[in-house]
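See the structures that follow.
Bear in mind these aren't lab numbers, they're just calculated from the coordinates by the rules spelled out. The structure displayed is predicted, hence computed values, not measured ones. Cβ atoms are built from the backbone, for glycine too; each structure is taken alone.
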Structure 1
Amino acid sequence: MGGTDKGFLLLDHRTLTAHVIERLRPQVGTLFINANRHLSRYAAFGYPVIRDVVGGFAGPLAGLHAGLTEARTPWVVTAPCDSPLLPRDLVARLYAAAQQHDAPLAVARTGDRLHPVFALAHRRMLPSLTAFLHAGEHKVALWFARVGGIEVPFDDQPEAFRNINTQDELNALRRRLF
């Protein structure tokens with residue numbers, strides 16, 4: 001997106017971040033925004049903004065790490081700011097599957113595609129994630145495979161995990177929705 005912070009792109013006169021907050025807020029007790037730039041703009045949404053604790057840009061796992069570090073609840077869910085159609089039942093389904101399988105990590109899947117940035121992790125995963133990141137690893141799917149998380153099917157909502165990476169994708173979503 002040419003260096004633009006995707007969280008502030010507009011969809012139906014609201015930022016992508018606002019869309020994600022609207023869908024995620026009713027599903028959680030506490031909401032944090034993980035950001036490493038434009039902190040005051042993100043703070044204007046009215047939720048605490050937490051920065052990555054891990055040095056360098058370690059990607060989505062650094063955001064999960066920051067959430068697990070900051071959280072005072074047993075579970076943390078993650079969702080990216082560029083997926084404005086995330087499921088309204090994301091947390092309930094991930095949590096139900098985690099409980100059913102006694103798993104400390106649950107990740108969304110559609111068909112044969114894993115969506116590891118849509119994850120629910122128990123705080124007891126923090127030491128494992130910290131070690132993984134300090135070893136210089138950053139790949140979400142690799143950590144997921146190593147810790148034995150479970151995949152939760154969302155085949156009934158494949159469009160919910162569409163993320164916006166280009167202006168063309170944003171324009172196509174605008175045309176489809178509005």
Structure 2
Amino acid sequence: MLVRHTRPDVAPGVCYGRTDLDVAASFSAEAAPILASLPAVERIVTSPLRRCLRLASHISAQRELPVTVDRRIQEMDFGRWEGRRWSDLPRQEVRAWMLDFLHARPHGGESVAELRARTLEALSHHRGCGGRTVIVTHAGVIKAALADGDTRESFQTWVDFGEWVTMPDRAQ
């Protein structure tokens with residue numbers, strides 16, 4: 001299963017992909033229902049970013065399981081857009097990204113296609129390890145795992161902070 005990290009400590013409307021943010025002050029309140037709803041697992045895998053590591057460590061302490069860090073499941077690298085308000089990004093760059101959603105990299109970071117490729121590679125690897133695994137990750141990774149096509153619309157899945165979904169079979 002894929003779990004999105006809890007709310008990060010960042011102002012709304014900021015592009016923060018690979019930026020290594022800590023969790024918000026509401027972490028404990030947000031983590032409690034995640035722990036209560038997660039089924040039994042044998043493995044915990046997490047993105048290396050603090051907002052995921054914190055939740056994975058919390059699950060680990062409660063379930064007495066080790067945590068494995070996998071860089072392939074960290075959030076998309078938005079390059080020079082990182083830390084900037086979405087509303088302040090150059091419109092022509094955002095437009096270029098929307099026109100070629102899978103392959104454009106106007107921010108200098110990675111493309112959605114690159115994000116999807118590393119996500120599917122990681123998920124396939126972890127499925128092959130056997131046992132029920134919880135993967136603590138980011139919205140972009142979860143969208144890439146759930147996308148069933150190559151259009152911008154196929155990546156429109158909404159996953160809230162602290163929400164978890166079952167890994168799709170196509171991620172094998």
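Quick check on the output: 1.2 is distance in nm of label points 7 Å out along Cα→Cβ at positions 126 and 142, derived from one of 1, 2. Which one produced it? Could you put the intermediate results ahead of the total?
Numbers: 1: 2.4; 2: 1.2.
Structure of origin is 2.
Identify which of structures 1, 2 gives the largest calculated value of distance in nm of label points 7 Å out along Cα→Cβ at positions 94 and 150. Before the final figure, lay out the partial values.
On the way: 1: 1.5; 2: 2.7.
Going through 1, 2 one by one, distance in nm of label points 7 Å out along Cα→Cβ at positions 94 and 150 is largest in 2.
Kindly point out which one of 1, 2 the value 1.9 was derived from, the read-out being distance in nm of label points 7 Å out along Cα→Cβ at positions 62 and 86. Structure of origin is 1. Match the computed value 33 of relative contact order in percent (Cα under 8 Å, 6 or more apart) to one of the structures 1, 2, and report its label. Label of the originating structure: 2. Out of 1, 2, which structure matches 0.65 when FRET efficiency 1/(1 + (r/R0)^6) of positions 14 and 46 (r between Cβ atoms, R0 = 25 Å, to 0.05) is calculated? Checking each candidate, the match is 2.
One of 1, 2 was used to calculate semi-axes √(5λ) of the Cα gyration tensor in Å, giving 24, 20, 16; which? Here the read-out was taken from 1.
Compute FRET efficiency 1/(1 + (r/R0)^6) of positions 30 and 102 (r between Cβ atoms, R0 = 30 Å, to 0.05) for each of 1, 2 and report the one that scores greatest. If you can, show how the numbers build up before the last one.
Values: 1: 0.80; 2: 0.40.
Going through 1, 2 one by one, FRET efficiency 1/(1 + (r/R0)^6) of positions 30 and 102 (r between Cβ atoms, R0 = 30 Å, to 0.05) is largest in 1.
Looking at distance in nm of label points 7 Å out along Cα→Cβ at positions 110 and 134 for structures 1, 2, the greatest value goes to 1.
Given that Rg and Dmax of the Cα atoms in Å, for residues 70-157 alone, derived from a single structure, equals 14.0, 46, which label among 1, 2 identifies that structure? Computing Rg and Dmax of the Cα atoms in Å, for residues 70-157 alone on every structure in 1, 2 gives 14.0, 46 only for 2.
Hey, distance in nm of label points 7 Å out along Cα→Cβ at positions 54 and 78 derived from one of 1, 2 reads 1.8; which structure?
2
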